[in-house]
Structure P
Amino acid sequence: MKIDSIIFDLDGTLWNTAKAVCSLWNTILKNYPHIKKSVTIEEVEGCMGLQTNEIGRKLFPNLHEDTQHKLMDELCEAELSYLGEHGGVLYPKLEETLNQLIRKYKLFIVSNCQDGYIQCFLKAHKLDQYFVDFECSGATGLPKGENNKLIIQRNSLKSPVYVGDTNGDAESAKVAEIPFVYARYGFGKVEKYDYVIDGFEEILRLK
């Protein structure tokens, strides 16, 4: 069946915010000397694709769950404030590729991020004109696969694909029963996929 639409993951697929987020989070963590932790870029990259509560458990396993939630709320609020103004690092040839894709496909974003994060991407880089709709776990409380289903249902998509860089992305495509395009240039390592791209512009080769 001919592809009619593309749903994109965000981190590791459309942009990379790991360096900025790492620096920002470590600045905030200095206000909590009892935590005695700073995060590395590798740790931040390893959290990409996880829901916020999962990130809290992964990075701060020794903290009480309520403290994890409070800290993650503060980190995410600062993150949105910064990224909405400064943005992140777009992958090469992103906008020019999107400009070609919209001539053929409807484009969407589904991420496990907090509510407001996708809006930061669209606002800071002035890319909202390329995307028909988006959804995230921070808004719905649902995992990525279920949010893929929501996007498919409310936009009446007939033959979409999902593009992402992690096993969680691959699983979300499986849940939604759609093909998965592995963005191998991103953060994760995926074994099973339907298509693979090694640069964002290679998405133009899809049929």
Structure Q
Amino acid sequence: MLTPAQLLKGYARGVFPMAESAYDPRLYWYDPPLRGILPVGRVHASRSLLRDLRRGGWSAHLDCDFGHVLDACADREATWINAPLMRLYHQLHRAGHAHALEVRHDGAFAGGIFGVTLGAAFFGESMVSARTNGSKMALLWMSSHLKRCGFTLFDTQFLTPHLARMGGQEIPRDQYHRLLARALARHASLSAHPLPSADQLWQEITQTS
């Protein structure tokens, strides 16, 4: 049975585990030839997304309810998050290595993202939307917060069309391993700074775009 320590060693080597489905207890290690990453602090926001952010009602919260975000990410018809991974992520969260950022709109859960931290690397595992733009807002907030806290790598494992539209790119495995080695040689913490408010996030994005 995979332990949290073994899981972190895998991340440090550049590999990550996935299950075939929620009903398959087995885990498989992946090291794809092309790796998806997002630019730290420079995720692209469309004009319509910025208008939605500017209209108000949005807020972000870190580690307020890790289990809820994890459950929401796994609650879909097809998922790679099985029971062993759920257990491992909860253990890593208790150890300070797994975190969840949730976004709310008018106080209601709108979406979120969770992942694992090691050194100055954030390994994004999954994200979810409960309303329009929920996961996009979570990506904007997480990217901004990673930069504020000194992170240098935002790993998305694979590149989806959704991530590509927000500035994600694919890089070769050897380039990813070099970026990972540099990130692991640094120290960063998501608790180093508070999350920005919606107004602060909007100003930050519009001033740098």
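The table for this structure:
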{"quantity": "Which entry (P, Q) yields the derived value 0.30 for FRET efficiency 1/(1 + (r/R0)^6) of positions 53 and 181 (r between Cβ atoms, R0 = 30 Å, to 0.05)", "calculated": "Q"}
{"quantity": "Computed 3.5 for distance in nm of label points 7 Å out along Cα→Cβ at positions 61 and 101 - originating structure among P, Q", "calculated": "P"}
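Only the coordinates and a few stated rules stand behind these numbers; no lab work does. Predicted model only: the values in this text are computed from it and were never measured. Cβ atoms are built from the backbone, for glycine too; each structure is taken alone.
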